[in-house]
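*Asks:* Multiple structures follow.
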Structure I
Amino acid sequence: MSEAPIRLAFTSSDSADAMAAARRLARRYENVPLEDADVIVALGGDGFLLQTLRDTMGSGRKVYGMNRGTVGFLMNEFREAGLLERIAAAVPETIKPLEMITENSDGSTSRALAINEVSLLRQSYQAAKLRITIDDQVRLDELICDGAMVATPAGSTAYNLSAHGPILPLDAPLLALTPVSPFRPRRWRGALIPNRSAVRFDVLEAQKRPVNAVADHTEIKSVLVVKVREQAGEKATVLFDPTHSWNERILAEQFRY
């Protein structure tokens, strides 16, 4: 008995190249509505893939990205031929996001999910002053910096890497806690923490030194407290060609010079 065909839905960023590619692929392969698809083919750049993963979180649908953007670190190579065969042979990777919960200066609270990182950034010319608590134990009484972040393995090659944080294999049970331009303590370069840990940032002198919090592309202004932990109940699946898996890309990135 033959297997049921893979049902594909094509989606794209708003760039001309990505939209044109989506139209051609939809004509070449049967295109079903997003809610009926087994696999969503996302055409664009890394940012669009992350957006698609957030939109499909918990749905059970898999996402196969093809690069029609600029960098495309997370994307497979764009080719129109043999798409069904490539998807059938692709390697799935499970992505678990971070949950960010903030307490804000206006008395409100906010919640957002991040696949790459949750970051805190100074809002003005004044450096941020943060206290860092992990699993209810204060680990750093005072960090004066431009900001700090908690990055997932998936996000360790993004903003985390540019801030000189470590690169993590995708299956590592770790999160990277990385400062951005630390001033005091000057020698602190961050930490690796278990992915089951709960991280809390308290913004000290918040009126004088206001701080914004960002979960990927969701920004909350003037936060007082930011709590971060892995949200194990929410998952997304991304597909990679076996010749160019995510772990292979991460390994190769560590030998770039």
Structure II
Amino acid sequence: MCDTHVMTIQISGPTFDPSTTEAVVFDIGGVFTYPRYQPVQAKLTELGLPLPDDVVSYRIAHHAGVCALSDAKRPTEESNPDFWAVYDQAYAQVLQVPEHSRHQLRVAMRTRWDWVHEKNVASFHQLAKTGIPLAVVSNNDGSAPEQMSDFGVCQVGVGDLPEVAAIVDSTLEGVSKPDPAIFQPALTALGLDPAKVLYIGDTVHADVVGALNAGMQVAQLDPFEHHAHYEHSRLVDLQQLVTALS
């Protein structure tokens, strides 16, 4: 659990009502993909530090870092050089990296987000089969459509993967979460009132705040209960979402 004594973002009450949800929009990072853990694993080995018993520990470390961002007093702009320092500290702490070695881990942590969460992808495919309209909105590097295809998640238009109404990439759009404008292309493609559209992401500062600012419903993916001290809607995984909307 991350510390609860510093709270800069307050979200009151539930923000997801399955009975009024007519479409779902997804983030990519922390939902379908995670930072590649192998470079971090290699750096731990190089430093002579013990490796986690299970690779899931690297996912736990990611979500601990996300929670640290939620709780810390820090700028909300992800492009700020200091933004990820809080995340890095929490990530390293979960892996039990000594304070004096954590700076050496940071370079290894700046890696590709191509570790696919296969269970969440499978649940997404299950949800797609129900016929509910879907879309993707991500703060990304311009390659979100290719990522969704390469990782076997979805595509815009007819093909071998589930079809979505839009895949919106912040670099291509020139605007990023939490700015509500980034959600507009997806909402336009879906043709629905934002209040009837649910957004799924793993962060508070970008995903929860951004979606609420756009007038959407939102539920945070919080698989290890790091955000239990927050009041907004949270889900353990996408299978829980499938069950809620069935």
Structure III
Amino acid sequence: MRRIHITCVSPRVGSTLLFEVLKTCYGLEFSSGHEESLVGRPSRPVGTYLTKYPLDSLRIEPSIHVDPNLYVVYLIRDPRDIICSRHGKDNDTYWVGLKYWNLFLPVCRRLRKHERFVPLKYEKFVEHPNAVQDVLERALPLGERKHHFGDYHNHAEVSDDAEDALGDVRPISAESVGRWEDHRPRVAGQIELHGDITEDLLALGYEQTRGWTSELAGTDPFLEGSHYEEFANEKEISSLRAGRYREAAKRVAENVIGKRILRQSCESAA
């Protein structure tokens, strides 16, 4: 079984949109329900299994090194837009701060040259969906194309949970890119709480000079918390890493015996 697993540098990076687009536009045999961690398995043997879980960054490294059938699509987004995003389940509160960005970005740096690790900028995905589709087809075992990414909204049938995350099913659009400029107090507050992100912005091409912070001059920082807890503690970090080596060992065993060790999961037919 080949596994295509979507994870990202933080929640609110577009994993739900990409998951629904891939599920809609390809004849993948099975996909998970709204979310399925890397440790999940389908309830029966399948050829290719599509899953996504935004908080799996700290679990993927051992497995991708030992399982030649695991492909990871890793979504990256301008952190300023991430921290200004809201979710349908709590529209009155910013969904997530810079906590996960600071925890997860080092994983992307370490794996960026791995042949089955596919980093993808959210901005490129929403600005040039059909061009990104061509790139993903070369990198992933997606099988037969049914629709162009640009036409996904005309064919998609999404779950209620996905609709909460997406807002609704609509054409892929770049309208959310750069939205942080309307939320400068939030950006200033997150930097005060979590530290400067200028080096990250420069390294990823989101800024060309260090002078961008002048746009925050005179801004009163918004310091209220996010929907997610604002800071990670050791218990949470341990939970995010839990089982990563056991999962890798399980994959080695599965490849030796030639089949997956199955368990019930919340998959749905593609």
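The numbers here are math on the coordinates, done by the rules we state, and not lab data. Since the structure is predicted, the reported quantities are computational estimates derived from the model, not experimental observations. Cβ atoms are built from the backbone, for glycine too; each structure is taken alone.
*Asks:* Taking 24.8 as the value of mean count of other Cβ atoms within 10 Å over residues 63-70 derived from one of the structures shown (I, II, III), identify that structure.
*Replies:* So the calculation was done on II.
*Asks:* Among I, II, III, considering only distance in nm of label points 7 Å out along Cα→Cβ at positions 55 and 127, which has the greatest calculated value?
*Replies:* I
*Asks:* If you rank structures I, II, III by distance in nm of label points 7 Å out along Cα→Cβ at positions 87 and 223, which sits at the top with the largest value? Display every interim value, and only then the final one.
*Replies:* Working: I: 3.6; II: 1.7; III: 2.6.
Going through I, II, III one by one, distance in nm of label points 7 Å out along Cα→Cβ at positions 87 and 223 is largest in I.
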